[in-house]
1. Any idea which of I, II comes out highest on percent of Cα pairs over 36 Å apart?
2. For which of the structures I, II does the calculation of helix-only ellipticity at 222 nm (-39500 (n - 2.57) for each DSSP H run of 4 or more, over all residues; to 500) return -13000?
3. Where does the value 4.6 come from, among I, II, when distance in nm of label points 7 Å out along Cα→Cβ at positions 46 and 342 is the thing being computed?
4. If relative contact order in percent (Cα under 8 Å, 6 or more apart) is calculated from each of I, II, which structure is the one that comes out at 19?
5. Can you tell which of I, II yields 19.6 when mean count of other Cβ atoms within 10 Å over residues 102-109 is derived from it?
Structure I
Amino acid sequence: MTNRWLLPENIADVLPGKSDLVELLRREILNLFKSYGYELVMPPMLEYIESLLTATGSDMDLQTFKLVDQMSGRTLGLRADMTTQVARIDAHILNRANIARLCYAGTTVQTRVVPGIFSREQLQAGAEVYGHQGLEADIEIVQLMMESLNLAKVGPITLDVSHAGLLKDILDKKHLSTEDISEVYRFLQAKDRAGLQHLMSSWDAVAKETILSLLELSGDAVDVLARAKKVLPPSKVCEKVISDLEQFCTGVQNSTIDMKLNIDLADLDGFQYHTGILCAAYVNDYPVAIARGGRYDQVGQAFGRSRPATGFSVDVLALAGLSSRKVVAHAILAPWEPSASLKQAIAKLRSQGEIVIESFPGHEHNESSMVSDRQLVFKEDKWQVVPK
């Protein structure tokens, strides 16, 4: 007989204590977004599969749970990511002529565990800017990313920066199959020079030289930019990529956020989806990026409105697990009595933001993650809060 209390593999409850920290971070991150002028949207958990998978790669198709809608007979999907949903809202629902700053926080689920991530469920929070092509939007998004991580006090942060434009330009001209494109990305991620050389055996010399040079262009941002100017072949695309990276890195370094800034031109996670600057934030004791972002100017095209877009997202559940913050809720214990004056005293305390736990008869000790360090007692003809 199956134990009914067991959960699916890589799905877990969030228990008292940690759940308080998760909720605190969610609220603080959304408040941070609001302070920059971002408006909150709440897309639905379910959508028609065609909408959810618009502008995403085959990996997202495999990661999406699917079911049949008994009302329409059409296939629905449980969202594995919220970016496309927010793009749909910007393009088709809001349809604003000017800049739109949108943010969100909601649950996403995936069919499989992503390597390095231990749960198939995430509480994804993110922010996106629509309608501005300039790097100012990319810099603002990274500032939000860094400030969100700092709210959790996760320790030193390393920001890895890349650019999808160079690889995208080359692969668009090669008209490769989806499998070959995925192989190029896989070899780049693994720094597999031999695999790339074999795959590109029939390519022209300039394309091969450019792709292979990406393997060596990683490390400190200033150093990589200096080397990129020397090793990348002269072309308008290369000049644009280097210029974007220089402006972006200068803008990020001029912020007040302390971080180590690297460039890794072979780190192109989601390059088929992105069109410009990509960013990944890494912290100690976590094997993959804790937050990712980048520019994806074509995301709204399938919804009938292609316009500039950039954004980032972070898993608040993972962030809480890495946080050094301690959330302790202090409570007041009160007796359970049918007394109007007691009820009024309790209501007043709660209206002032206090936690008041009423002890039911026969259960004087309340097991809780909260610290009950005070009690409500009747003293000198009135109800008073005193230390326990």
Structure II
Amino acid sequence: MTKPRLFTALAAALFALAAAAAHAQIAAPRTLAELKAEIQQRADRKAYPVSELDAAEVREALANLRSLDRDEWAAAWSAIGDRRLARGKATESSDRSGAAEHYKYAFEYYLFARFPLENSPGKVRAYGRTLEAFAAYAKLQDPPIEIVRIPFEGKEIVGYLRLPKNVRPAPVVVTIGGLDGRKENASFRHDAYLAQGIAYFSFDMPGTGQSTIRRVVPGAEREFSRVLDYIAARPELDAKRVAIYGPSWGGHFAARLAFTERERIRGAVVQGGPVHEYFQPEWQKKAVGTREYLFELFEARAAIYGAGTLDEFLAYGPQMSLKTAGWLEKPSAPMLVINGMRDTQVPVEDVFLLMRAGSPKDVWINPQGGHMGRGAALSDQKIFETVTLPWVVRALK
């Protein structure tokens, strides 16, 4: 096989791993036809992870996708991104607003071209194009999005900072990306904070994107502690009014910071974040094959651990448990904990563990919701507007 196959190779690997692991319940990956149908259906109803893509362009890209080869996947979506990027460059001098829209679509298509992780040459190239398109988009915004580089352990933490107009020093929300999302996803989606006089600062979680820490380990949250140091040194930002937001795996790090940085933050939003039960082999043997996730869930999860086999993956996870580490009984900054009762990716029991111990917490659970509380009746955006945003505004004001 000269190129990695998106699902054919994954299927063989997963079935082999399933045979080796007792009681593993790893579902077969979607066929090409099933995947196309699912993606188009999600695009039509503006659902994750294609909520920001144009449904007609999604249909075009899917029509050009002939196999499940990873590089072909990257090429099909990058072609739309390339076209959008070219249109942005062509119109930037005459129509800044129109160019910004093209750049936004460009980086969204490139992000989906590398979804859920950069595990082939084509996907690596697509992520590089993501950064190019986002930089073009950022400079056209008013107020602009600043690309910040923070020295850290001989490397640089890269983040995106956007300040509201006429508020100095501004309170700030630090947003941490998830397993398959990147800081580019988070940036413009949090523009609603600006109208509330709140800045936002977005970063990749450890093991993903441009994070300086290349795999998830206990203590990796120190990267974000360095970000808090940086905020304290910026006169435009109010270091006494900082909140943390983490979706999915990013929520795990938001929870960690609620404990380790409780004196320096006003609160943390933990939306669908792993706490303890998620890390147990019994859960992962079932959850790794969920159809709630489009594809390559095992590969994405294993990659952030640096694990190559199911056995390695299952053995690695428990060390990340906040319960095993003894944190849950400790005092924390205020938390808003969000999830859906029907989450097949992160068990809702992890919400209950946070509720039962330590400091009081605010909890929002969608009885009909899946991962992060989303569902047919409640989109990610609706949850943000009606639950997350009001809570953060109260915490910071």
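1. That would be structure I.
2. Values: I: -10500; II: -13000.
Derived from II, not from the others.
3. On the way: I: 4.6; II: 2.1.
The read-out was computed on structure I.
4. I
5. Derived from the structure labelled I.
Rule-based calculations on the coordinates, nothing more; no lab input. Nothing here was measured: the structure is a model prediction, and the numbers come from that model. Cβ atoms are built from the backbone, for glycine too; each structure is taken alone.
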